[in-house]
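Read-outs throughout are calculated quantities, based only on the coordinates presented, and are distinct from any laboratory measurement. Just so you know, these numbers come straight off a predicted model, no measurement behind them. Cβ atoms are built from the backbone, for glycine too; each structure is taken alone.
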Structure I
C-alpha cells in the first residue's frame, strides 16, 4: 500500500478538521457493545439453535435462549443449561474515492462471542426463572499502515458482556408473559488513530489511543407469547434503550511535539451514547411434528442517536478546546428473518434460515469503525442428541454486505469530513458450536 506524504497542519487547522473525529469511533465502540439487534456491528449470535434458523426466536421457545429473544416464550421452554461459542471471521476491504491503486484489505482479526443460559422451574409448571450471559457485539479491526483513513481510524478493539435475569409465567396454557433485567456488565474499548501533526525530524505522526471501560448500566427485556394451538405461536418483545457511559476514558498521545504539549494536554474523556430500543414480533408455525417454521421482524430505534458529544479534562487541539461533537444522524433500522427446523430422526435435527438487515447509517455518514450497509445472510445448523439429557448444537452464518460508497463531495455537503471517502465491502463468516443439558 502506498503511504502518502502528510502536510504539516497547525493546531488551529487541526481543531477545525480533526478534533471532531479524535474520539469519533469511541461512540461506535459503545454502540457495538451495547445491544443493537440490526445494522451497526450486529452479528446475531445468541443461542446456536436460533442462529441456525436465521436469528429467529421471538415466536419460538426452543430452549433457554428464549430469555434473550422473548422472555414471555421462556415460560414454555424446557428447563436446562446451555453454553455456546462462535468464531466471527470478517473480511472488509476499502477502495479510496478516485484512487487507481486498487482496494485495501484490512488486517481482520477473528473474535469469539459466547452465550450461556440456565433455566429453572417445574417441568410441567407455569413458571420459569433464568439467568443468561452473552456477548452480542465485538470487533477487532486493524487498518494497514498509511491507509487513507488513518486520521479517522487505524485500530479498533472492543469487548462486551451482558447478563440478564429473567422470570416468566404462563397465565393460561395459551398465554405467557416474561420480563428480564439486563445489565451491561462489562465493556471495554481500545481505539487508535493518527493525527496529521509531526514533530520536527520525526517520520511518525502524532498518534492517539483512546481506552476506557463502560459504566454498569441497567435495562429491561419484556415479552408475551400466545399459542392459539399447538401448530401456531405468536410472540412480541421489547428491549429497552440503554445510555452507555464512559466516565473516565484514557487519552494517550505518542509522538507529540513538545511545542504542542499545552494544546494536547487532555488525558481523559467522558461520553454518553444513547443506545436504541428494539421492538420484535415473531411467528412459529408447526405444520407437522417434524417441521417448524419461523418468521421474525425487528425494528431498532437508532434514530435517537443523532450526535456524539465528548468532553475532555484538558485541551485537545488548541487552547480552550475541551469538547468535540460529531454528526451521526442514524435512522431506525428494520430486519426480517426466516428460519426452518426439521427433525430428521429422534436424535438428529437440521436447521436453515435467511435474513435481511437494513443499515442504520445514512449515505455520506459511513465511518471506518462502522462500515455498515444493507446486508443479506444465510444460516444453517444442526442438533445431535448424545443421550436423553445431553446434546450438541452447531451453526454457521454468512453475511454479505452491499458495497457502500461515499465521495468527498458527499462528506462536504453533509458536514461529515471527519471521515473518509471511498467504497467499503464486507463479508462475515461465523461457525459456532454449543452444548446443552436438560434438567
Structure II
C-alpha cells in the first residue's frame, strides 16, 4: 500500500525541480484533470456486442485469446467498466458501438433508436461519464462481399445508410441527455482482397452514401461526426475504399472531424507526424490511440515512443481543445479490465509528461537557432521525476498508486470474473 505522506513529500520535491526550469506542476495537473479519455467498450467483451453476441467477427475484426471472464451481458460490461474507471484518475467518457444496445426487443442495425440505449445513458449519468458512439459496419449479414456503404448493391447500401442515419440520432440523444458532445465516428471495412480494376467507383459510392447520411444538419453542441481511414484489413489487403486520402479530403470538405487511428497506416508510418499538418486544415481531430505490432493488431497501449510523440504533438501545438482522444485496442489473452487501466493510465501519463515540458522556452530557443539548448533540455527532461507528479495526481483523485491498482484487479478477477459461466 502506497504511503500517501511520502507521495506528497516526493511531489513537493518534484514541484520545486520542475519550477527551476519554469514548469508549473499545478497548472499541468489542472490541465490533465480536465482531459477526458474516451474508453472503448469493446475491450471488455472481445468486440462481440449484444446484437448477436455469438456471431462471427467480420470486416477485418479479429480478437485472439480466451482469457476467462469476458462480459456477456450489458450488466456485466457496465460492472467491469465501473471497476476500471475506479482505478483511473479523472472523469472520462465511454465509447459505445451500435452493437452494444441494451434492450429485450429484437431489433436490427437499421432499426435502432435512442430507446435501445437508455440504460447506458442512465448509467453514464450515475457515473458522471460522457458517451461517444460508432455505427457498426461489420459482423453482420449485410456486410456482403467485403462491402457496406461502397457496395455496388443498392439494397446493401440502403441498409447501411439507414443505419448511419439512426446512429446520428442516437449520438444526438446522448449529447442532449448527458450535456457533453457525443463524437460519432464512422469507419467501414470495405475493400478488395486482390487488385481491383476500378478504384474510383467504390469511392464515389462511399462519398454519395456519406453525403446522404449527413444530409440532415444536427446541433453540434450535442454531436459531431468523425470519419476514420484505414490502410488495409483482413480481406481488404489490396485496396481499402476509405483510405487516408479519401477521408482527409472528405472530412475537410464536409466539415467533419478527421480520425487518425495509430494502427491504420503503413507499419513504418506514425500518426504523430500528421497532427500539426492536419490541424491547419481540419475542423478538429479524433484520435484512436492504439498500438500496432507489424499491422493493425490493436495491442494495449504502452508507454512507447509513439504514444509519447502523440502527446507531445498535442500539447506543444496547443491542440488540446481541438483533439478528442479515444482508445481502440482489444486483447483477449489478458485480463480485460487490466487492459483498460493500463492503456488509459499510460495515455494520461504520456500527456502529463508532455505538459511538464517548458514548451514556450524550448520554442523560443529553437526560434533563436539555439539547438544545443533544445537538445540538452529535451534529453535531461527524460530523467525528471515525472513519476512523483503522476503518483500525486492519483492520490488527489483517490485512485490506487503503483501496483495497488493491479492488486484490486486481481481480487476482482478472483471474486467476479472467474465465477462467470
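Name the one structure among I, II that volume of the Cα convex hull per residue in Å³ of 143 was derived from. Among I, II, the structure yielding 143 for volume of the Cα convex hull per residue in Å³ is II. Suppose you compute mean count of other Cβ atoms within 10 Å over residues 254-261 for every structure in I, II: which one lands on 13.5? It must be structure I, since only it matches.
Out of I, II, choose the structure whose coordinates give helix-only ellipticity at 222 nm (-39500 (n - 2.57) for each DSSP H run of 4 or more, over all residues; to 500) equal to -1500 when calculated. The read-out was computed on structure I. Here P(r) over Cα pairs in 10 Å bins from 0, in percent, for residues 294-349 alone was derived from just one of the structures I, II, and that gives 21, 49, 25, 4; the source is II.
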